[in-house]
Structure 1
Amino acid sequence: MGAFFGVVSKKDCITDVFFGTDYHSHLGTKSAGISVYSPEKGIQRKIHNLGNSPFRTKFEKLFSELSGTSAIGVISDYDPQPLIIKSRHGVYAICFVGIINNQQDLIDNYLMKNGYHFGVASGGEVNAVELIATLIDSKPDFLEGLAFAKESIEGTANLLILREDGSIIASRDKKGRLPIHIGKGVDGYAIAFENFSYQKLGYEDFKELGSNEVVRVSVDGIETLVPASNETRICTFLWTYYGYPTSNYEGLNVELMRYKNGKDLAESDCEKGNNEGVDYVCGVPDSGTPHAIGYSHSCGIPFARPYIKYTPSWYRSFMPEDQRDRNKIAKMKQIPVKELIQDKSLLFVDDSIVRGTQLRETVEFLFEHGAKAVHMRSACPPIMFGCKYLNFSRATSDMELITRRVIMELEGPEGFNHLEEYADSETERGKKMRQAICDKFGFDSIEFQSLDRMIKAMGVPECKLCTYCWNGKE
C-alpha cells in the first residue's frame with residue numbers, strides 16, 4: 001500500500017524523518033524515498049529500491065548526504081517517489097499514497113489531448129505521482145489544481161507536498177479512506193500515516209485531518225487551506241490488518257479493536273458450540289495474534305504459539321514477485337513448537353482470508369507435525385470483492401479470491417447474484433461455501449466474523465467506514 005512521513009522544524013530534521021519513515025515499513029516493500037529542503041541547497045532527494053533489504057539499511061548514509069529543516073519521506077509498494085517537480089507553481093517535491101483506477105483514461109482523454117507528455121518506465125508505465133503533479137499544474141492556481149486532481153482521480157489519493165519555502169502541504173483523500181495525523185513538537189510539526197511514529201520522536205498528537213482537508217504546515221503553525229468535508233469512508237482494514245497495533249484512527253486504537261473483535265468472535269463460537277474440544281487458540285502471526293488473544297480471554301481456552309515466525313534474517317521486504325517463491329519463503333519462516341502441535345486440536349484466528357494459498361501451506365505444515373485437528377477463524381467477513389481503493393487483496397481479478405472461486409465451483413456465475421447469502425453462515429449457501437473451503441484446505445471447520453459484529457467491536461459508525469471488499473458498498 002504505502003505510507004508517508006513529514007517534518008517541518010527550526011532545526012535539522014533528517015533524524016526524525018529517517019526514523020519516522022522507517023516506522024512505516026510495515027506498509028510498503030517496493031521502494032522508498034526522502035526529499036529534504038534547506039535554504040542553501042533547495043529541495044534534494046534520495047530514492048532506493050527495497051526489493052531485497054529494508055528501509056534502514058538502504059538509507060543509513062542519509063545523515064552524511066542530506067540536511068535540512070523540512071522533509072518528506074515515503075514507503076511505497078508502487079512507483080518510485082517523491083518526485084521533484086518544476087512547474088508554473090514553482091519547485092516542489094510530491095509523494096502519494098493510494099491508487100488511481102482511471103489513470104489511462106486521464107492520460108488519453110485529458111492530458112495527452114492538451115499537449116502534456118510523460119516520462120515512462122519500461123513497459124510504458126507512467127509514474128502515478130507525475131500524473132498527479134501534471135493534473136495539479138494544469139490549473140493556474142495551485143489549490144485549484146489540487147482540487148482538480150483529487151476530483152479527477154477515481155480511487156484514493158493522500159498527498160504530501162514539500163514547497164520551496166520549506167512548508168509542507170498535507171492533503172487527505174476526498175473520502176478519507178486513509179488517515180493523516182499531525183503531531184506537535186518543541187521545534188515544529190510532524191505529519192504521518194501512523195501517529196505512533198511521531199510519538200516515539202517526541203511529538204504529541206495535535207490534529208487528525210478530516211476527509212478532503214488540506215493544510216499548510218510550517219514552523220509558524222498550521223493553516224487550513226481547504227476545510228474538512230462531512231463524508232468519511234475510512235478503510236476498515238486499517239484496524240483488522242494494515243494498521244500497526246499502537247496506532248489510532250478516528251480515535252480508536254488498533255490493538256484494542258482486535259482484542260474486542262476476537263472476544264466477540266469467541267462469543268459467537270461459544271453460543272454455537274463451535275469450539276468444543278479445542279486445546280489451544282492460536283493467532284496466525286502477526287496481525288491475527290491480538291484477535292486470537294481476545295478470543296482466548298473470552299472463551300477460556302488457553303492461548304499458544306505452536307509455531308514461530310523466524311524474522312531475524314527474513315525481512316518482510318525480502319519477498320519475491322513470484323507467488324510460488326513468496327509461498328516458499330513464508331513456509332521457511334515457520335518454526336514449529338512440536339510439543340504444542342502433536343496430538344492437539346488447534347483453533348487459529350487470522351486477520352482475513354483472501355486467496356487462502358498460504359493457509360494451505362500452514363495447515364499442511366501443522367498436520368506434518370502431528371496436529372490432531374486444525375480449525376480456522378477469520379476476524380473479518382468473507383472477502384467478496386477485490387479492493388479498488390487500496391489494492392488490499394493484491395487481486396487483479398475478483399476470481400483470485402477464494403470465496404469467488406469456491407462459489408463458481410458450487411454454482412457457477414449464478415452464485416454471484418447471492419453473495420450476501422454466501423457471506424451468512426446461517427444460510428444453506430453460506431454453509432456450503434464454508435464446507436467447500438474446509439474440504440479444499442483441510443480445515444476441520446472454518447468461520448468468519450460477521451460484518452455487524454466486526455463494526456460493533458470497532459464502535460465507529462458504519463456510515464464512516466468503507467466496507468466495499470465485503471459487501472460491494474462504496
Structure 2
Amino acid sequence: MPGSDERERWAARARAEPWGRVLVYVALTTATVSISTLLLAVKSITPPQRAGLVAVALGAWVLLVALGWTRGTLPLKPLLAAIGITLLFAVATPSNQSTDVNSYAMYGRILTVHHQNPFASYPMHFEGDPMRRRVGPIWQRTPDIYGLSFTVVMAALAPVIGESGFLVHFTYQLVALCAAGAMLWLLWRRTRKPAVLAFVGLHPLLAVSVVNGGHPDALVALGVLVGLMLAIERRPVLAGVAFAFAASVNFTALVAAAVLCVWALRRWSRPEVAKFAAIVGGLGALPYLLLSGWLQNAHEHSGLVSRQSIWNAIGNFIGSADLLRTLASNGTTIVAGALLVVIAIRHTSRGTPELAIAAGLASFLVASSWVMPWYAFTALPLLALRRPNLLSWTVALYSSLVLLGEQYPSLSASAIGSVGHMLLQNVLPIVAFVCCVSVVVFRPREVLAGDLTEAPVDATVTVAPTLAASA
C-alpha cells in the first residue's frame with residue numbers, strides 16, 4: 001500500500017542519525033522562538049506577521065510531535081526548557097489576544113464591591129467603576145455566563161486585583177499557569193512520554209491563548225483530565241467530583257461527563273454509575289438551574305454568533321439577523337446533540353473513554369454559535385493520551401487555525417471580502433465541521449482510534465479488558 005510505504009519512508013528518515021536528531025532540535029527551537037516572539041512582540045508586528053508566526057509555530061509543533069512518536073522519545077530537558085520559556089513569557093506579557101480577563105475582574109467586582117448578582121447585572125450598569133471601562137464592548141451587556149466555582153474564583157480575586165491593570169492580567173494568567181502546570185505534571189506522571197508533553201505543552205494554543213489570555217479553560221481541562229484518570233481507575237465518586245468541578249467552571253464540561261457516563265454504563269455497576277451521575281448532576285449541573293438569572297443569560301448568549309462559527313458562514317445566505325440568531329441557537333443544540341448520540345453509540349465501547357470524550361467536546365465546538373480558539377484546549381490533554389490520530393490532528397489543527405483567524409488578521413473595511421477573509425470566516429468553519437462529522441460519523445472507528453491493537457499511552461488502562469469482561 002502506498003500509504004504504508006510512505007509511513008515507512010518517513011519513519012526511516014525520522015530515526016536516521018544524526019539528521020533525525022537535528023530535525024528534533026530544529027522543530028523544538030522553531031516552536032519556542034516563534035511562540036516567544038509572538039508573545040513578546042505582539043504590539044510591534046503587523047497582523048499578517050502575527051498570523052505567520054502562528055503558522056510557523058503550528059508547523060514546528062506538528063513536526064516535533066510526529067518526530068517524538070516516530071523516534072519513540074524526545075530530549076526531555078530541552079523540551080521542558082522550551083515549555084518553561086514559552087509559559088514564562090505567557091505570564092510576563094499582558095494578554096493581547098483577548099481582553100476577557102477584564103470581564104472576569106468586573107464580574108468579581110459586581111459581587112464583592114457592588115454587592116449585586118453578576119448573573120443578572122450587566123457591567124455597563126456600573127458606570128463609575130473604572131474596571132467597567134476596560135470590558136470589551138460586546139460584553140458590556142452580557143452578565144456572568146460561568147459556573148459557580150469560577151464565579152467564586154472571580155469574587156476571591158477581585159479584592160486582590162482592585163483596579164490594577166497589571167494585576168488583572170497577571171492573576172488570571174497565574175491561575176491558568178498553575179492549572180496547566182498541574183496538567184502537564186499529571187500527563188508526565190501517567191505516561192512518562194516526552195511526546196505527550198510536547199503535544200500539549202508546545203501547542204501554540206497553550207501559551208499564546210490559554211495562559212496568556214488567563215482563560216478558565218485550563219481549569220476545565222484539568223478537572224476533565226483528573227476525572228478521566230479516576231474513571232479509568234474505577235473510582236466513580238472522585239471522578240464525579242472532578243467532573244462536577246469542571247462543569248461548575250464552564251457548563252460545556254457536562255458534555256464530557258455525559259459521554260463518560262455512557263461509557264461507564266458498559267463497564268461499571270449501576271450503583272457506581274448512579275453515584276457518578278448524582279454527583280455531577282448535583283454539584284455540576286443543578287447549580288446552574290438555581291443561580292438567579294443564569295438561564296436567561298445563557299439563552300441570550302446562545303444567540304451570539306462569532307466570526308468563525310459555522311453559523312456565521314451560513315448567515316451569509318440569510319438576510320435576517322434575528323433569523324440567524326434563532327437558527328444558531330437551535331441549530332447548535334440539534335447538531336451537537338445528534339453528534340453526541342452517534343458518539344455514545346459508536347465510540348463508548350472502547351476500553352478507555354478519552355477519545356470518545358474528546359470527540360464529544362470537538363463536536364460541540366464545531367457546532368457552536370460562539371467559537372474561540374481556547375475552547376478546544378480541554379480536548380488536547382485527552383488526545384495526548386493516545387498516539388496522534390485523525391481526531392487528534394483535526395482538533396489540534398482546527399484550534400490553531402481559529403487562533404490564527406480570530407485573533408490576528410485585521411477585519412478593516414478593505415479586508416472584508418478578500419480571499420483571506422473568505423477563507424478564515426467562511427471556508428474554515430465549514431471545512432472544520434465537515435472534517436469533524438466525517439471523523440466521528442462516517443470514518444471507521446479504527447481511523448478515529450488509531451491502531452486498536454496498540455495500548456493507550458496510559459499504562460493503567462491495561463486493566464480495561466478485565467473491567468470490560470467483568471461488566
Structure 3
Amino acid sequence: MIFCALHPETPELTRRKIVLFWLPLFASWLMMGLEGPFIAAIIARVAEAKFNLAAYGVAFSLGMLFESPIIMMLSAANALVRDRRTYLKLRRFNVALNMAITLAMLIVLLPPVFFWLTRNLIGLPPEVARLTHQATFILLPWPAAIGFRRFYQGILIGNGMPRRVAHGTVVRLASMAATALLLYLFSSLPGACVGTAALSAGVIMEALASRLMAGPLLRRILDSQIPASEPGDSLRYRQLAFFYFPLAMTSVLALAVHPLMSFFLGKSRLPIESLAVLPVVNALVFIFRSAGLSFQEAAIALLGHGRENDRRIASFAWLLALVASGILLLIAFSPAVICWFHGVSGLPMELARLAVLPIRILVVMPALTVLLSFQRSHLVKKGKTRPITVATAIEVAVIAGFLLLAVARTDLVGVTAAALAAVSGRLCAIAYLQLKARQEKHALTLDPGA
C-alpha cells in the first residue's frame with residue numbers, strides 16, 4: 001500500500017506525546033479561528049453593518065465552496081509524499097487542480113452568472129448582491145493560495161514538523177490583521193470588501209511562509225528516491241485519483257453547506273438578520289471546533305498499525321471532545337455570550353440576542369467535530385476514503401432536508417433552523433461511520449476500550 005506516514009511509528013504512544021504533537025496544530029487552527037471574529041468585529045463597525053455582514057457571509061461561503069476541492073491536499077500530502085517521485089506527482093496534481101478551481105471561480109464571477117446566482121437563486125436584495133460580488137472578486141486568489149499552503153503544510157506534518165505550521169499561521173494572522181486595520185482606517189472600501197481583502201492577504205502570505213519553511217525538507221525529499229526495483233512503491237496517477245477524489249468530494253459536499261444555508265436563510269424568517277448573524281455565530285463555534293479539526297491531521301500522522309495506539313488516541317479524542325464542548329457550553333449559557341456578541345463582535349443588541357439560541361444549540365459541534373475527525377483519520381490512514389464521502393453526503397442531505405422543512409413548514413428564525421440542521425446532519429454522519437466500523441470490524445470505532 002502507498003498510504004503511509006513519513007515519520008517512524010511511535011511504539012509507546014503516551015498521552016503526553018499526543019498532546020505535544022497535536023498542540024502546534026491546534027494553535028494553528030485556533031489562530032485561524034480568531035480570524036473570523038476579528039473580521040466580523042471590523043465589519044460590524046463600518047457603515048451599513050447589517051448589509052456588509054450579510055454580503056461577507058455569502059462571499060465567504062462561496063469562497064469556501066471553491067476552496068473545497070483543494071482543502072484535503074493537506075491530508076493527501078501528509079499521507080502520500082515520501083520521496084522525489086511522490087512529491088513531484090502530487091505537486092503537479094496540486095497545480096492543475098488550483099488552476100481549474102481559479103478558472104471555475106472566474107466563470108462564476110461573470111456578472112450575468114453571479115447575479116443570477118445571488119439575486120434569482122439565493123434571493124439577495126440588490127444592494128447585498130452588489131456588495132457580495134465585489135467581496136467575492138477580491139477572494140479570487142484565495143482558493144489557490146490555500147491549495148499551495150495546505151500542500152506544503154501536509155508535508156511538514158507528515159515529517160513531524162507541526163510547529164512550522166503554527167509559525168505560518170502567525171504570519172497569516174499578522175498579515176490579515178494588518179490588512180484589515182489599514183483598510184478600515186485609511187480606505188473607503190465597504191466592510192465586506194475589507195473582510196475578504198484581509199482573508200486573501202493573510203492566506204497568500206501564509207502560503208509563501210509555508211513554502212519557505214518547507215524549503216530544506218523539500219531539498220532532502222528531492223534528493224531521495226525509492227529504488228526502481230520496487231515498482232509497487234511508485235505512486236501512480238490512478239492511485240492518486242482513487243485516493244484523492246473521494247476526499248475532494250467530501251470537502252465539496254461539506255463546504256457546499258455554507259452556500260446551501262445562505263440559500264435557505266435568504267428565504268427564511270428574518271433573512272437579512274440571519275445572514276448577518278450566522279458568520280458571527282460560526283466564527284465563535286469555529287474557535288472550539290479547531291480542537292477537532294487539528295486533531296485529524298495529528299491522528300493521521302500518529303496512528304500506527306497496533307491496536308494499543310488506536311485505543312490511546314481514541315481515549316484522547318473523547319477527553320478533547322468533552323473539554324472543547326464543555327468550555328463553549330459555559331460561555332453559551334452565561335452572560336458572557338451577550339458580552340461576546342455585542343461587546344467583542346460588535347453586533348447591535350438586537351442581533352446579539354438573536355445569536356444566543358443558535359450558539360446554545362451548537363455547543364455540541366466541537367465534540368462532534370473531534371469524534372468525526374477521529375473516524376476520518378483511521379480511514380485516511382488505511383486509504384479507505386470513500387466512506388468519508390458517503391458520510392458527508394448523508395450530512396449534507398440531512399441539513400438540506402431539515403432546512404427545507406424548517407423554511408416551508410415552521411416559523412423558525414433562519415439562523416436557528418441552520419443551527420439545528422447542522423447538529424442533526426453531523427450526528428447522522430458520525431452514526432453512519434460508526435455503523436460502518438462495526439460492520440467491517442476495523443479500528444475506527446469510537447470506543448476507547450475496543
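At-a-glance table
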{"item": "For relative contact order in percent (Cα under 8 Å, 6 or more apart) computed as 12, the structure of 1, 2, 3 it came from", "result": "1"}
{"item": "Of the structures 1, 2, 3, the one that 1.3 was derived from, the read-out being distance in nm of label points 7 Å out along Cα→Cβ at positions 95 and 127", "result": "1"}
{"item": "Entry that produces -8000 once helix-only ellipticity at 222 nm (-39500 (n - 2.57) for each DSSP H run of 4 or more, over all residues; to 500) is calculated, selected from 1, 2, 3", "result": "1"}
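Read the figures in this text as sums done on the coordinates, not as results from a lab. Bear in mind that the values here come from a model prediction, so they are computed numbers and not experimental data. Cβ atoms are built from the backbone, for glycine too; each structure is taken alone.
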